[in-house]
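**Q** For reference, the structures are reproduced in the following blocks.
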Structure P
Amino acid sequence: MRDPGFGIYIHWPFCLSKCPYCDFNSQAADAVDQGRWRAALLAELDWFAALAPGRTVTSIFFGGGTPSLMAPETVAALIERVRRHWSAAPDLEVTLEANPSTVEAGRFREFRAAGVGRLSLGVQALDDASLRFLGRRHDAAEALAALDLAARLFPRFSFDLIYARPGQSPADWRAELERALALAGDHLSLYQLTIEEGTAFAPAHARGDFALPDEDAAAEMFTLTQELTAAAGLPAYEVSNHARPGGECRHNLTYWLGGDYVGVGPGAHGRLGGEAFRQRRAAASWLEAVEGEGHGTRARERLDAATRAEELVIMGLRLTAGINAAAFARAAGQPLDRVVDPAGLARMVDGGFAVGDTAGLRATPRGRLVLNALTAALLG
């Protein structure tokens, strides 16, 4: 029943190199005109502020790309502009995604001084061979040093790991995850490696350059993840995200609970009052549009009742707590049982994939293993 809040997402599309598994909207760039990009992102915030006056911001999230390549003064200016346009919640969460390389870790103190209170580190693996396979520019020693520094500088920090890598067994993953849990703060993001179209891994995997663990091994690793994190006090609150009570990422909860948010930067999405906004995807065209037209929005559409309801189901089922029926009815303008297919629900409940009652609807651990299929069955 919690308030989903109101978030601001700021996208920095640049990286030093493109990781082979990554399908995010990012590009490698050796040099970026920080002043020009700072001005454009500030202008985009100004444009959205006129569309969403009087709101209280509960979170700001710098994503990418690699936001830790931003100049700290750019981060400070953007946080200040958000605070100028909107009221800030007393417990405003400001997250910045960062790589743990030595160069970027050298900026951590400046990011903290700029107003970042939560750091999210893209560690991805704790051994050098896996890091090389994943195309990461840091080694395990740098990752450990960055985690130690983050723990000392930031009130909250999180880090990501990717599992079900080629050659990785459930026993390997158990050992790595136990080590990660000993290093963890209040949050961990643990993702299964998948091969996405448009990534460098896609053709390599198709050629047979490497093979992923089979479905049974991957499912065992997922189950192991749930068991070990829960035992360590960081249970799953979403399919891939684990936190101590109160340590959940508030910004991502805004998405999963169906709240409003502003998205600025190339390819960013936003939602305000039942209206969806999509930014131009290419960095150059987004920048030119903002400088020429005052904003980079390429599409703006009103979400009809059916689309809004389906979105709430799709996002809500990602949460371990599932969908609260009363909150759903308020957000969707119709009851949950009018949206969910009764025959599909019966099949999923009988199969042990979902639990539905007057309080709401949630996926079981078994259902979270096949979430896309579960969602399709429930929505008919």
Structure Q
Amino acid sequence: MRVLIAPDKFKGTLTARRAAEATARALDDVWPEAAAVLLPMADGGEGTLEAVLSARGGRRETLVVEGPSLRPRTVPYGVVEADGEQVAVIESAEVVGAGASAAEAAGPVLRRSTFGLGQMIVRLKAMGFRRFWIGLGGSLTNDGGLGMLAALGARFWDAAGRPLPPFAESLLHLSRSDTAPALERVRDLTFTVWTDVAAPLVGPNGATVVFGPQKGLAPEIVAPLDAAMRRYAEQVAGPAAEALIRRCGAGAAGGLGFAFALVGAALVPGAEGVASIVGLERAISAANVVVTGEGKTDRQTAMGKVPLFVAETARRLGRPAVLLSGRLGEGWEALSNRFDGMWQTVSDDGKAPLAPEDAEDRLYRTARELFRTMRAARLLKA
């Protein structure tokens, strides 16, 4: 019996690796004759770098760049080999997202920037890298990638001709721009970008309206900033603006997806892109059953999140897939026929956050019950 354990992170508590290891311990305890194969997954957000390095090898390095509030911070990146070429692997959440200090996370959204991501690209290019794999998700920013473009050499001015700083707030005052230097700087670079959401840049399903409030954007600024984001896109992209605005994933990471599309990047749904890099299909084909998971399963899971992608891939390859979720949230019932079983580790109202140790223990205990049930069913069938 070969069990593939391929979870996403349990956001706020467990990395995908730690969740996979806890699940594997439970399998070994109750079904020692079964073999666990661990394949931590990601969707472009937190954990993407770890998932790629875990599956592909390579090495982890660091650079000092400016974080979302333009304060210096040390961020990791990966180096892997693909097709005989060195590839730089960047997780945007580490640069402008989850890795931020409490002070940065508490600062106003309008004063946050993706500048550090552009800095990172410039410095890695100077080190000789020409190919980049970049995960978008888990950002604290909502600047449409204006900050990143500024770091690459783009310039922005207000109506009075004053240079604008690389913050989201500048979207509200933008009158003129020059992105030619940025486009020239990345002309010889190749970007494959994994987006954790399929959102367009603007509109009711866009970056600002859906995700801005989650990042702390005040309700009264949502509509003005969304409108400013559209004007910015039309300003920098010209005739191509509408197509780029509507591009699937343009709204990822507060609009970073749009900025990458502008510079010619290939935008790929995160779960699909990471799956191809880590060899998910091959691993599923070699397994008897697949166990996936995430911190909370709700209607957003249906928007291309890791567990559903894993389950759909398993079904296409003729393998059963079971979900171990921290919590089953609003809308989970609509997904019940997409998995061969759904288990949750926490049965409370979901308002009290769990410490990582508690989350790991609950996952371990729930996984034990799952594997007991699976083992009994197999014995009965035999």
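Read the figures in this text as sums done on the coordinates, not as results from a lab. Everything numeric in this text was worked out from a predicted model, so none of it was measured. Cβ atoms are built from the backbone, for glycine too; each structure is taken alone.
**Q** Computing mean count of other Cβ atoms within 10 Å over residues 165-172 gives 15.9 for which of P, Q? Could you put the intermediate results ahead of the total?
**A** On the way: P: 15.9; Q: 22.6.
The read-out comes from structure P.
**Q** Assuming 15.2, 45 is Rg and Dmax of the Cα atoms in Å, for residues 133-252 alone as calculated from a single structure, say which of P, Q it is.
**A** Details: P: 15.2, 45; Q: 13.8, 41.
Corresponding structure: P.
**Q** One of P, Q was used to compute relative contact order in percent (Cα under 8 Å, 6 or more apart), and the answer was 16. Which one was it? Kindly include the intermediate steps, with their values, before the conclusion.
**A** Numbers: P: 16; Q: 19.
This value belongs to structure P.
**Q** Here's something else I'd like to know. Here distance in nm of label points 7 Å out along Cα→Cβ at positions 77 and 317 was calculated and came to 4.4; which of the structures P, Q was it taken from?
**A** Numbers: P: 4.4; Q: 3.1.
Value 4.4 for distance in nm of label points 7 Å out along Cα→Cβ at positions 77 and 317 corresponds to P out of P, Q.
**Q** Which one of P, Q has distance in nm of label points 7 Å out along Cα→Cβ at positions 149 and 197, as calculated from the coordinates, equal to 4.0?
**A** Numbers: P: 4.0; Q: 2.0.
Computed on structure P.
**Q** May I pose another question? Given a computed value of 4.5 for distance in nm of label points 7 Å out along Cα→Cβ at positions 237 and 341, which structure among P, Q does it belong to? Spell out each step's value before the answer.
**A** Numbers: P: 3.2; Q: 4.5.
Comparing all candidates, it corresponds to Q.
**Q** Out of P, Q, which one gives 48 for percent of Cα pairs over 27 Å apart as computed from the coordinates? Intermediate values should be presented prior to the final figure.
**A** Details: P: 51; Q: 48.
Of the structures listed, the value fits Q.
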